[in-house]
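Scrolling down, you'll hit the structures one after another.
Here, each number is a calculation from the coordinates, and none is a lab measurement. Just so it is clear, the structure is predicted and the values come from calculations on it, not from any experiment. Cβ atoms are built from the backbone, for glycine too; each structure is taken alone.
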Structure I
Amino acid sequence: MNKQLLENPLLLVIDMQNVYSNGQKWECSNFNRSLNQIKKLLESNTEEKIIFTKYIASDEPQGIWKNYNIENSDVNLDKWLNELVDDFKELQKKYKCYSKSVYSSYSIEQIRKAASDASCVVVTGVVAECCVLSTVMSLIDAGVYVIYLKDAVAGVNNETEEATIKVLEGLASLHLSIMTTEEYLQIKLN
């Protein structure tokens, strides 16, 4: 990996909300592993710009999102389920946290601007098969280099999480790197 790509990274923490935590309706199987790896990144003092996102259902959904919101109205109406987990809730005061009502975090204007100003975007969070994958593809389409931290991303289950990595492995290394949090920190801190 070209070290220049790490000169000014953006750390993107996608949708680490209560609804995806253990025992909740949209539980991701490796949520706690991802949570711990993201906390390690936040504590590492590697000086990335850091942005959090939350999925919040739109008040005016378009097309199929109308049906999606009806089917998931119990989640959409539960304030606690939609909040960032306690480990990150207070960090909303220190770092930016933007809401979105679609899968891709790249749909947020401020994230598009931050990504274009960064040397790369380090992607973490949930859901690997949905919001994370959609965001990665949008970033790549925009010409942004992506570092996908596979142990800091959680999927619905191990199989679909691995399938997402397989899809990403098919992309050119010119577009992204897939690595663990430890590998990223070793490169960044050395």
Structure II
Amino acid sequence: MKLSNKKTLLKKEQILSAAIDIVKKRGFSGATMEEIAAELLMTKGSLYYYFKNKSDLMYQCHNFVLSQATEELEEILAKGGPVKEVLRKMIEKHIHYAIEEKETFNLIMEPKRYFNKEQLELVLKLRNYYEGLFDEIIQRGLKSGDFHAEDPAIARMIILGAMNWIQQWYRVDGRLSKEEIVRIYYDYIIKILE
């Protein structure tokens, strides 16, 4: 890779990182190109060298975070181990992203609202792949006899739906820590699958 390409890639990553931080603070609607540029000591116009518009930048932020989450789930699955333990780690990772990357990760809930047709197609493809990782661990558990699910796809939708809802009610200063939430969710999810 040429040095100029490396510099461009590095700058894009810096912009994405700053944009993700601002989206965390202000939400998707509250994040502005001006604020992102100011955070990086750039002009707003300079951002358009790297991204077509705010929608493109937000798509890239979401894709970046969802891709990271996907890679981490893939690593957990690849390491293997007892299926219940692998599932617990996957639940912990998903809840981490649902809480720590709430605004950016939350775009997964209503992608049609935020992305153009081409972006939507790519987001849905990655989202379906992400969901498929949970299908994979459920199938492993069914094969090993650790899990029993009449309809594994419905079980997966219940599991992900419940974990995604955390974004609606979780508060940093709430009565439950992230670790307690993971434990409680795991206990309930295992009951669905046993």
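Points to keep in mind about this one:
- Which of I, II leads on FRET efficiency 1/(1 + (r/R0)^6) of positions 41 and 121 (r between Cβ atoms, R0 = 35 Å, to 0.05), largest value: I
- Origin of the derived value -10000 (helix-only ellipticity at 222 nm (-39500 (n - 2.57) for each DSSP H run of 4 or more, over all residues; to 500); candidates I, II): I
- Which of I, II yields 2.4 [distance in nm of label points 7 Å out along Cα→Cβ at positions 57 and 137, calculated]: I
- With mean count of other Cβ atoms within 10 Å over residues 129-136 derived as 16.6, matching label from I, II: II
- Answer label among I, II for the case where Cα extents along the principal axes in Å, calculated from the coordinates, equals 57, 42, 29: II
- Of the structures I, II, the one that 29, 17, 6 was derived from, the read-out being semi-axes √(5λ) of the Cα gyration tensor in Å, for residues 25-64 alone: I
- In this comparison of I, II, the computed figure 21 for relative contact order in percent (Cα under 8 Å, 6 or more apart) is attributed to II.
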